[in-house]
Every structure is written in structure tokens, then in C-alpha cells.
Structure P
Amino acid sequence: MLHKFWSTAPVRGLHPDDIKFVDSDNCLQWSLKEARQNASTFADEKSLHTKLHINLHPQPFVGNLDESFVYILFGNPGFVIPDYQDELSNAVHAAACAMNLRKAGQGFYPLLPGSAGTGAANYWNSRFKNLLLALTHFLDISIAAARKLVIQRVPLLEAGAYHSMKSPGEWCDSLPSSRVTRSYVHQVLLPKARKGEVLIFVWRRATFWGIPTGIRGVISRPPKKAQLKNITALEREEITQFLAQRVQCDS
């Protein structure tokens, strides 16, 4: 469903179905040069913080959607000025961003060597650090093996596909690209979670995702705790145990 939807979109820019909903009032289409020119003032220009950066790669999801075990539901790709350098000047990372949209099977690419040093890599390496350590102890494997497991089996889905420094607001929830992602979660992932085949971790935007509490196979953070930077000990334990169970079943 998601791969088919995004197959009609450019690897950078807006999905065709979203174009009529986005204009200069809610987006920025900077070049790398323009991003650099705005670097010193952007932090103080609060009105720009919720705008979508549509000259970067959309990121409706990260990783392998097929045959994965734990699915993280998030908000939208964040933004810092160096993202333009990462995506418009770093050829290896830019290629990985593009491949991600095209079902390339590379997995959670921010954890791959080609993206090392980028903002995405720094962000997700920090947030997965303790999960990787937990997997090494629980499964008695190396850090490299734990990293490979997460890369291959733990994808991320975003409520909004486009980069912005702060949440763009509820208008973005109505974009066709956002609605198709939510439909994918409800139509494809939730039935699998109920059968114990996958685990869904609702990290952010629980209201948007609209998954009722108490459903088997779902970890859901209360909205007030959504901004916690790292996976908590209890969340980590449940994710680790589920990954271990699925790995053992597949071995």
C-alpha cells in the first residue's frame, strides 16, 4: 500500500496528491545555498519553524516495511539547517534517502555506515543506543549483530512525511500522504499485531494514529510523555523480548 502510493512521487519534493494542499504559506523550498544563508537567523524566525521543507526527501517511513517485527509510529521528520547539507550534498546519504522510498530493502538506513555523521544518524543512534545494549545482553549477541537486527526488522512510520522543525499542525494530518500511512497501520499492521506477528510502538502522535488502548501487540505512550527522547526501560524490555521471540521463531 505505502510503496505503491509513493511510487508515483519524486524522491525529493511533494507527493502529487499533496501538492494542492501545500503553498508558500506552509512550506519552504530552499536550495542548499539558501539554507546556508538562513542558518544564522533561522532559530529566531519562529514563523518558519512549522513550515515544511519540500526540497528535502520525504520520509513517510524508514526501513523495511515488509517482514519486520517491531514498527515505531512517530510524528514527522524533524529539521535542522544541516539537513540540507546531508541530503543535497552528501551523495551516499541522499541515495539512501531515495532508495528508502523505492522499496530497496536497505533497512533503517540512518544506522548504516553511509549515513554516519548526518543529523538522522546522530538522532537515531542516540535513541537506539540502550535498545542495542539490551539486545546484546538478552540475545547474547554482539553490538554489530544487534544493530543489524534493528536495521532489518525495526522500521519507522511518520504521521507526516515532510521535514519541519516543529509539528506543522493538524492541517498536515489531512494530507493524502498522512491518511494513507494511517490506513496502512490500521488495515495492515493492526491485524498482524492482534495475531502476535508484530509489535507496534506508538512513540508519538497517539491521537493521530487513533489506536485504541489495550490492544494486543501495541505499546502506546500517553500523549504527555510523547516527547521523551529515549525509549524507556519498560518499553525497551517489551521490545527486546518481542524481538527475541520472533528471532527464535524464525531461526
Structure Q
Amino acid sequence: MSAFEQTVLVLIRFIQLYLFDSVVHEQILLHNALSVLNHVACSVDGQEKLFIGRVGAIEIVMGIIRRFLMKKTSCEIVEVAWTLLWNITDETPENCRRFIEDNNGLQVFHDCLDLWSDKRDLVRNMLGLLGNVAEVQLLRHYLVTAQHMEKFRILVKRSQQNDIEIPYNCGGILANILSDGVEAWTISSSIEQYIVNQEVYDATQMWDLHKSRTINYRSLTPILRLLNENFPTGCIMWAVWAMTNLTTVL
């Protein structure tokens, strides 16, 4: 077993202790353990990220989030937990599948959004993770429901003091959904695809192209894929804005 694998297993086992009522630890230790595991996840790719998912990290972290949802406390712990999930699902379709299919991740997203909708960083992190899911074609259909779309339509228009991180991440989700065309739009006629497309287009035009942002892309392929003249205008506009912003603020 490699040093990487040993480190991951030790961290996961430590975090798992917090799921048992009989074990009492300072929350700062849980926060630190999640942060260290997140740092590890950020420094690896491919098979290493798959290993983190395979040994139960997603299930345990989701358990931590559900625990604090029940208590309705410690948004800081939940925030770092979502950051970790965001990073271990980045360009890792199998981990995205684990989040969606094995752990009822979308319901947990809604529960957190209902409780902590005013927590900017938490909402940004959750949408970042769903952006990873939206990049996986086989999983996108899970996002195309009236319940999810109502939330996305609100969040893509949400901007406070020129802070675009939440609408930008949400726009990426919608752009990927829109790229599948009307045939993949399984929502009832109460939410038309062309309306959502226009909302993404209009929202994107409101953002400051020169806004400096703290974001690291491992690959530009997911954005470049959306620069297709046959895709809806909102989808293309989001991708054009993303590429222009990245090259402008470098």
C-alpha cells in the first residue's frame, strides 16, 4: 500500500469517528481532517481520485453533512465537506455517479440550500460539484427536473456586489444541460428550454469580464466543448464568457 493510500485511509477512518454518537471530538479536528483530505484530493488525478471515492470517502462525507443538517449547526464544517466533494468529483465521472446514484446527493443539495442559502461559499461549492456532474452526459438527466431547474434559474440570476461565483457555477450547469438539446429536455411545458436558454444568455451578459476570480481549471476541455455553433445561444455565451474572462485576467 502506497503512502498516499495509507494517508487517505487514516483520514477517512478519523472522519468516520464523527458519525458515532459515542465518540466526542472537538469540531476543529474534524474541520482540519476534512481540509487535509481536500488538500490531498486537489493534488492528485485519475486513479488516485477514484481510490478516494472507492474507499468510502463520499459516503462518509455525506454522512457528516447529513449529521450537521439534522443539528442545523456548523455551516463551516458543511462548507469544507462540500469543498472536498467538489474536488474529488472533478473530471471523475465515477465519483460523480457515486454522489448522485449511491448517496442521494441531489436531495442533500436541496436540504443544504434550504437551510443555508445565504452562505455564499457553501452555495458556490455545492454548485461547483453539480457542475462536475453536469459535465457527465450520462448523469445530466438527473438534473433536468422542475425542482432542480427552479433552483438553478434563481441562482443563475443571483449576484451580490458584483460577486459572480454563484451565478457563474450555476450557468455552467445550465450550459451543459442546454447542450443536449430540446430532445433531452424532459421537464413539462411549464419551464420551456428556450426560456432557460435566454435567462443564461442574459445573466452572462451582466457579468464583469474583468472580474478576477480564484478558480483553477485542470482542463479547458469542458468549456471548449460548449463552443459549438449548433448549441443554444445561452450555452455558447457562457462558454465564450468563461474563456474570455480566463484569458483577460491572467
>> To test your reading of the models, identify which of P, Q gives 15.9 for mean count of other Cβ atoms within 10 Å over residues 115-122 when calculated.
In response: Q
> Here percent of Cα pairs over 16 Å apart, for residues 27-138 alone was calculated and came to 54; which of the structures P, Q was it taken from?
Replying inline: Q
>> Can you rank P, Q by volume of the Cα convex hull per residue in Å³, for residues 83-218 alone and just name the one with the largest value?
In response: P
>> When FRET efficiency 1/(1 + (r/R0)^6) of positions 43 and 203 (r between Cβ atoms, R0 = 35 Å, to 0.05) is compared over structures P, Q, which one is greatest?
In response: P
>> Given -11000 as the derived value for helix-only ellipticity at 222 nm (-39500 (n - 2.57) for each DSSP H run of 4 or more, over all residues; to 500), which of the supplied structures P, Q does it correspond to?
In response: P
> A value of 26 was computed for relative contact order in percent (Cα under 8 Å, 6 or more apart); which of P, Q is the source structure?
Replying inline: P
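Computed from the coordinates by the stated procedures, all read-outs in this text should not be read as laboratory data. Since the model is a prediction, treat every value here as computed from it, not as a measurement. Cβ atoms are built from the backbone, for glycine too; each structure is taken alone.
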